[in-house]
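Given below, in the form of structure tokens, are the structures.
Derivation of every value follows stated rules applied to the coordinates shown; laboratory data play no part. Predicted model only: the values in this text are computed from it and were never measured. Cβ atoms are built from the backbone, for glycine too; each structure is taken alone.
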Structure P
Amino acid sequence: MEVYLLKTVQKIGLEGEIIKVGDGFARNFLIPKGLAVEITSHNKHQYESKIRKVENRKSIIATEMLILADKISTLSLTVKHRMHDNGQLYGSIKALEIVELLAAKGISIEKSQVDLSEAIKNKGTFKVIIKLAPSVKTSFTLNVVAQ
């Protein structure tokens with residue numbers, strides 16, 4: 001089923017896009033929650049004219065994401081944590097702490113954008129991957145030292 005998104009739905013599409021989704025997903029989730037409208041042969045022309053605005057906005061967002069990716073890739077952050085004598089942390093460094101570190105540098109991202117394959121539990125230097133958009137990934141260096 002084709003639907004026109006009235007609001008941005010994460011991992012589905014941006015507001016103003018026409019996308020194809022499963023019939024059940026559209027009827028049971030998107031349409032009842034007011035996130036989308038079904039595209040029919042009668043209203044398709046009306047929504048196609050709005051798509052041009054979305055395409056322009058997508059290119060602007062992509063440019064902004066590339067600029068942000070360059071800014072993040074130059075970072076090398078240090079975090080101090082309490083740890084055992086053998087260099088193992090009490091607890092671990094999770095995505096939320098990384099979001100807060102980046103926020104202190106003026107970079108606003110969401111917790112879901114931090115791609116930690118496994119929690120950081122030891123001291124050392126780690127490469128942290130940030131997914132800014134589906135096609136834009138970047139990384140920075142995180143140094144973990146004893147407090």
Structure Q
Amino acid sequence: MYDILLPLHSYLRWLVLLTLLSTLLAALHGWLTNRPYTKADAALRSSATSIAHLQLLIGFVLYFKSPITSYFRANFSAVVGSLEFSFFGLIHISLMLIAVVVLTMGSSFGRRAEPAQAKHRTVALYFLAALVVILIAVPWPFSPLAQRPYFRTF
């Protein structure tokens with residue numbers, strides 16, 4: 001299961017980023033142009049949030065199946081100073097959980113806000129905050145925290 005979920009988690013990040021950016025751009029455009037909040041906006045917001053939830057769920061399964069995080073949890077005192085172990089054992093999962101909570105709050109508050117400009121503004125601000133956290137927490141190949149390839153192979 002781990003060998004399938006890890007590449008899936010890697011590829012799904014691109015769908016998370018794509019839907020998050022699409023929703024953010026649509027919300028910013030709607031906010032700045034004061035356009036009505038449409039069913040397409042709601043569907044995009046809901047899709048981005050749902051895909052992020054799926055990614056988080058896969059991440060939780062990986063967290064408890066990964067040899068890196070298992071070793072981190074079993075030897076916390078000895079490896080907490082190691083950036084690689086700390087990143088995956090603590091930083092990555094914490095920041096991603098925070099990002100998905102912020103996305104969920106933005107989606108919920110945005111759905112209830114009135115008028116349309118407030119819906120767009122709420123979604124834009126919350127999704128932007130979540131995007132910043134996600135971009136920090138992803139182990140990009142150039143990251144000083146931990147590096148992983150852009151695409152993992154199955």
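Odds and ends about this structure:
- Computing mean count of other Cβ atoms within 10 Å over residues 115-122 across structures P, Q gives 12.0 for structure P.
- Computed over structures P, Q, relative contact order in percent (Cα under 8 Å, 6 or more apart) reaches its largest value in Q.
- Origin of the derived value 10, 30, 23, 19, 13, 4, 1, 0 (P(r) over Cα pairs in 10 Å bins from 0, in percent; candidates P, Q): P
- A value of 0.6 for distance in nm of label points 7 Å out along Cα→Cβ at positions 19 and 51, calculated from one of P, Q, originates in structure Q.
- Parent structure of the calculated result -9500, given that helix-only ellipticity at 222 nm (-39500 (n - 2.57) for each DSSP H run of 4 or more, over all residues; to 500) is the read-out and P, Q the choices: P
- If mean count of other Cβ atoms within 10 Å over residues 3-10 is computed and equals 16.8, the structure in P, Q: P
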